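Multiple structures are listed underneath, in structure tokens.
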Structure P
């Protein structure tokens, strides 16, 4: 890693993260991951932090660095990329240790998907209000699918009633 000039607006935390990467062994995946995480949390030095997290994963795919990447994607509104990183973290964790506890990753995936279901329903409500019934119906169907993926016993009757009321 080369030396980088600190940006004037960088926080002390980001400066320390940069220094840690520069002084560490270039193959220390944990330093790369933790430094990237600090930058992501401060929302500073993002491009460099993404390089660090990707290099960390390249050196040693581990549930912790994959989760950091997923958390970043989740924070910037890229839920499908976040879910992909969380799934990969679960797989890597199980490969490393069959008894790996992935419940916190499953919860993060669940939270993203349930949020997506609610957002889809809200979009359906919006389009229904505008009289765009085909779009509203499509969003309601998508909300049902997302919800059922998360919980097969999900009671979709409320959404089905909305679809029925639009079609009749």
Structure Q
């Protein structure tokens, strides 16, 4: 067999290539027809028709929709608790339409600077005391009560065993 390509072999290659090109052309024609059918039916490639958030249509710009503003608006418009300073317990109206939306801050008389208000909420139509602004740190250790280094070392040795000695000079 010769290592050279004959004219007959080139003809066969050309015929086979032509047949393959015809198959590809047929598939492209069929695909184009399907796209045309979709466009005729009202569809357009890569086009957003409408985007809604809770039923409200948002603006579409350059095939994009920015939902950030609508989220911020929804959060701002949602019901959430707000603090409301009132002059006294009697100033809380438990039957007001928005009564359950507030934590009522009622000033205390004769209190120290760490406990200036009692907090109330309206729950199921009744005014309930829910707390105050005092911070209780009675169960916490003060600086003066912190153990000395020797006590800490003793405790760590009891728990973890003796520390390994380093060859580095002490500072």
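In table form, for the structure just shown:
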item: When distance in nm of label points 7 Å out along Cα→Cβ at positions 22 and 54 is computed for each of P, Q, the largest belongs to; result: Q
item: Structure (P, Q) behind the derived value -0.93, -1.13, -1.24 of log10 I(q)/I(0) by the Debye sum over Cα atoms at q = 0.12, 0.17, 0.19 Å⁻¹; result: Q
item: Read-out helix-only ellipticity at 222 nm (-39500 (n - 2.57) for each DSSP H run of 4 or more, over all residues; to 500), computed value -11000, structure in P, Q; result: Q
item: Top of P, Q by Kirkwood radius over Cα pairs in Å, for residues 38-117 alone, largest first; result: Q
item: If distance in nm of label points 7 Å out along Cα→Cβ at positions 14 and 110 is computed and equals 11.5, the structure in P, Q; result: Q
item: Origin of the derived value 9 (relative contact order in percent (Cα under 8 Å, 6 or more apart); candidates P, Q); result: Q
item: Top of P, Q by distance in nm of label points 7 Å out along Cα→Cβ at positions 30 and 142, largest first; result: Q
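Computed from the coordinates by the stated procedures, all read-outs in this text should not be read as laboratory data. Here the structure is a predicted model, which means the values were calculated and not measured. Cβ atoms are built from the backbone, for glycine too; each structure is taken alone.
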